[in-house]
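Student: So, here come the structures, one by one.
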Structure 1
Amino acid sequence: MIVELKKNELYTTEIVDYTTEGAGVCKINGVTVFVANAAVGDKAAVKILKINKHYAYGKIETILDSSDHRIDVDCPVFEKCGGCTFRHISYDSELVFKRKRVQDALTRIGGINAEFLSPIVRSDSCDHYRNKAQLPITVDKEGKVCVGFFAPRSHRVIPLNSCYLQSAVFDEAIRLFLSWANQFHISCYDETTHTGILRHLYLRYAEKTNQLMVCVVANAPVLKKDTQLVKMLVEQLPCLKTVVLNVNTEKTNVIVGKVCHTLYGSGYITDELCGLSFRISPLAFYQVNRTQAEKLYTLAAEFADLKPDEILVDMYCGTGTIGLTMANKVKKLIGIEIVPQAIEDAKRNAWDNQISNAEFICADAAAAAVDLQTRNICPDCIILDPPRKGCDSGLIRTISEMRPKRLVYVSCDPATLSRDIKLFSVYGYVVSKAAPVDMFPRTPHVECVVLMTKCD
């Protein structure tokens, strides 16, 4: 006899798995229940919060028998903030989950034997690895300007002045910014009324060169008292390289606008990655975990196994970081990206690094692939680093018609990666290597690098 769940009732259960988002999974009266901040192996009293047709949500009221994977939580806002998911379990346990997530997707969705999957590439550090912070600005209960992170599935800001995931350099920048905003009574943006000035505090740090960017995202074309802000930052932040005003006056959830005004310095910072120098402007893409990015790119280059007489195409090249780190291994590099500013940054990065065998095309990936076909350019290897949604079927068909010998697919979503692998297999491409890479410790996200080779 199946007993229906009741909202607000307590049930004794055991956490047996995680969702792809990192929530705990348990079964209560035959119903799948998702439980935040749970650890596999926990035996707990779970309170039912919400019941849907096929599943429910709950929260742990009391842990009756703690999981062996649990560790002490070192962050006071862990259960409120949406930044971390796995601060409550050991890093080794987190890595087991992430590798299993990739393996399950390759097997279940990709339809391939994933026993060849390499061990996950672990991060050297779980803390202070993020070189980028986008912090919403609001007013706290005392009327003071504060910054923080949005609580999960909400726009409610959890105030904080420090974060274990962010670069420790940001703490002083946050303190100084809040001191300035409160001293001069700068208003905060209200998304319901579209009034107020300060929207986000946007920080970027180049750890290799020790350069800091402070960017204020504002609902105005000018920022009053900006000279005072710059003075405070310059006097007390030795690593400060530039201060930028980003103008975002749109009614949108998109964080940054399209227009930037440099208030101090060059308007960009410069970092080093895999022996090359890269400019990082406010709108430019750059991997948030530099150390792991070097491991990721090194692995991708190893999989690509490039030769001096070959042509390499870097699809979704962004500012050119992956392709440019491999340009010295090939006869020609062709980068493709739809964002014009990214292409300009890629050309600048090639120039700054004295790379003369690189060409960059500003176009949709599918359209650019057709253009290469018409020019009779036959790449030996193609690197794919698409957004989370993966590649569409038309692009996969066009790429396959170009018959590259090798495809190196860098993915941030195991599910869409596995779907695309299955589509490529129709055209004779077979996975020969795969390795997960942990770019984002303490979160459920996991990258994966896959090598597909053409089988005739």
Structure 2
Amino acid sequence: MLKKNDIVTLTITDLTNEGMGVAKYEGYVLFVPKTAIGDVISAKVLKTLTSHGFAKCEKIITPSETRKDVDCPVFTKCGGCLFRHITYEAELAIKKSWVDEHFRRIGKLDIACDRIIPSPAENGYRNKAQIPCGEDKDGNLSFGFFAPHSHRIIPSENCLLQPDFYADITKTVEKWMKQYQIKPYNEETHKGILRHLFIRDGRVSGEVMVCLVSNSDKLPHADALIKMLLATNPKITSIVLNVNKKPNNEILGLKCITLYGKDTIRDTLCGVSFDISPLSFYQVNHDGAEVLYHTAAEFAELTEGDTLLDLYCGVGTIGLSMANKAGKLIGVEVIPAAVENAKENARRNGVINAEFICADAGEAAKKLAADDMKPDVVIVDPPRKGCGKDVIEAMKTLSPRRIVMVSCNSATAARDCARLKEIGYEPVKMRAVDMFPRTGHVECVILMTKVQL
């Protein structure tokens, strides 16, 4: 039996969605971070449990053919990227295998992705960054990203997943804090002011929002910061203070105070113009989202007289992108600010066949079913935890001919599709779309059709 500190030779045969290489030593499973499928390594055992253990790579004896040079100085420390050490082609193959395996093992469904569509860009694709602010052990101001499974900030001057100008904005805020002695928030004492720096940009409009997440209703020396930010980037059209005084890990509070410019920024996705507030959900990969939504529209096969129900609709992005193909669009979202954004987005784009309901997806679906509303097609884009059981139950009464699920978590999607099969829907087609290159996330789109009895 292996024990801690043993040195063993391993061949990596798989990768988990946490970036762990998988190997077996005399039948015993070991997980080794930052390795690649095909690596032959010398590894040191760190921990052993009954069914598996953990080890670290001491030396690469024979590198995998999929390995590439790492292009980020904090890759081994930061908790953001998992796959900067392998080729993008290898990453895509791994992600497709994850989705297929979840549907086979969790869903017990006989379906696999017809393909995986790569992101149009591997780097610089993020149009949103939530950058934590704190102090290191020596009391120095630090902006960066959390280390895996911790709240220890790893300083990062220029994250490759973000556009270069995000780093310039971050440096300006850091300079302002040092100049005016603005203290970062301390999670242990709950004192200090700045918790996070939140940046968004519109890829089509070019508009930039800077949001300061604060432990206070007022931001000291805000006028000075505004001048410094506008001098750094003249495309900044919105500077917002988000107030979060809660002693927890939530990033954003519910109160937003506009310090400069507009309350929102505008962007165009799939030909539809959207206003985006700090609290609005909006896909972080603009060009990838267009690929994702075109895939969902392809699966939906809407016709002119169809009623489309868009559950978990956010600011209306998916539904509004398809509204011109349907007779009527009904969107459901639980966040009031997002619903107001969705209504305004519909008005501004001249979409007159849409209505939006502020409600929990499950409650709204049950109410629509009770009102004998029969959608032809339902689009569901749930959070990572998946659909609630009440949503699945409501589908039985709503009885659409087609359900298109868009999911950022193929494990919960597989579970939900298995539940949909129990109420009379069959999976017909599935496709993976990589919206998050170099990370452990992948989107998938699944078409479920009603079984004709």
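Student: When distance in nm of label points 7 Å out along Cα→Cβ at positions 168 and 336 is calculated for each of the structures 1, 2, which structure yields the highest value?
Tutor: Evaluating distance in nm of label points 7 Å out along Cα→Cβ at positions 168 and 336 on every structure, the highest lands on 1.
Student: While we're on this one: When mean count of other Cβ atoms within 10 Å over residues 40-47 is compared over structures 1, 2, which one is greatest?
Tutor: 1
A short reminder: the numbers here are calculations on the coordinates, not readings from a lab. Treat the numbers as computed from the prediction; the structure is a model and nothing was measured. Cβ atoms are built from the backbone, for glycine too; each structure is taken alone.
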